[in-house]
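Just below sit the structures, each encoded as structure tokens.
Taken together, the values in this text are just the output of simple stated rules run on the coordinates, not laboratory data. Owing to the predicted nature of the structure, the values given are computational and were not obtained by experimental measurement. Cβ atoms are built from the backbone, for glycine too; each structure is taken alone.
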Structure P
Amino acid sequence: MSPRSNVVPSHYKTMEQADVPQGRHGKHKEVVTTILTDLDNLKEGSAIKIPLAGLAESKEKVRSALNRATRKAGREVATASDDNFLYVWNVSTPR
């Protein structure tokens, strides 16, 4: 059995973090859960690139819901956006 057989494919495209421009069960649960799952599988130095056109709610509402979920889980993530995408990545802790 190969070690890659347990890897879950990402729901969103990924990109190098350097290229990014700088749990309640509410209506945002599905998108936040999907983002968190993708963050769990994201390689260090990459970011998730989420099309704003694909979001049912505004980027501000999604960011707010994501902030609540990550604080509750004790995770640290960062976000950025431009006119077309919301970018999300894990904040790495210094060693």
Structure Q
Amino acid sequence: MGLDEAQHLAERFKLLADPSRLRMIYALLEAGEVCVSDLARLVEVSESATSHQLRQLRLAGLVRARKQGREVFYRVADTHVRLLLDVAVEHYLHGHGTDR
């Protein structure tokens, strides 16, 4: 892996290291497609902070947006995001002696 690829991958992991963004992604995985205001309520974060975090996730390619009128709906970009999180959770649980 070259330096550029490593840098881009590290940036994605940094985004996923934030608890609010991680909760947003899990909420999107559970709910499918959700508007910003509903997602903000689900994760108990202000709408402006939610919108800001979603913009970062969208620019990184982790979520996708669809505008309908004045509302923007977000969803997880693809199944690789769920797979990555599932593996991370499995690794965490294994390392802490907890089985699912």
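With helix-only ellipticity at 222 nm (-39500 (n - 2.57) for each DSSP H run of 4 or more, over all residues; to 500) derived from the coordinates and found to be -20500, which of P, Q does the value describe? It was calculated from structure Q.
Of the structures labelled P, Q, one was used to calculate FRET efficiency 1/(1 + (r/R0)^6) of positions 39 and 87 (r between Cβ atoms, R0 = 25 Å, to 0.05), giving 0.55. Name it.
On the way: P: 1.00; Q: 0.55.
Source structure: Q.
Could you tell me which structure in P, Q was used to calculate P(r) over Cα pairs in 10 Å bins from 0, in percent as 14, 45, 29, 11, 1? The partial results should precede the final answer.
Details: P: 15, 49, 29, 6, 0; Q: 14, 45, 29, 11, 1.
Value 14, 45, 29, 11, 1 for P(r) over Cα pairs in 10 Å bins from 0, in percent corresponds to Q out of P, Q.
Out of P, Q, choose the structure whose coordinates give Cα extents along the principal axes in Å, for residues 15-54 alone equal to 22, 21, 14 when calculated. Answer for the origin of the read-out: Q.
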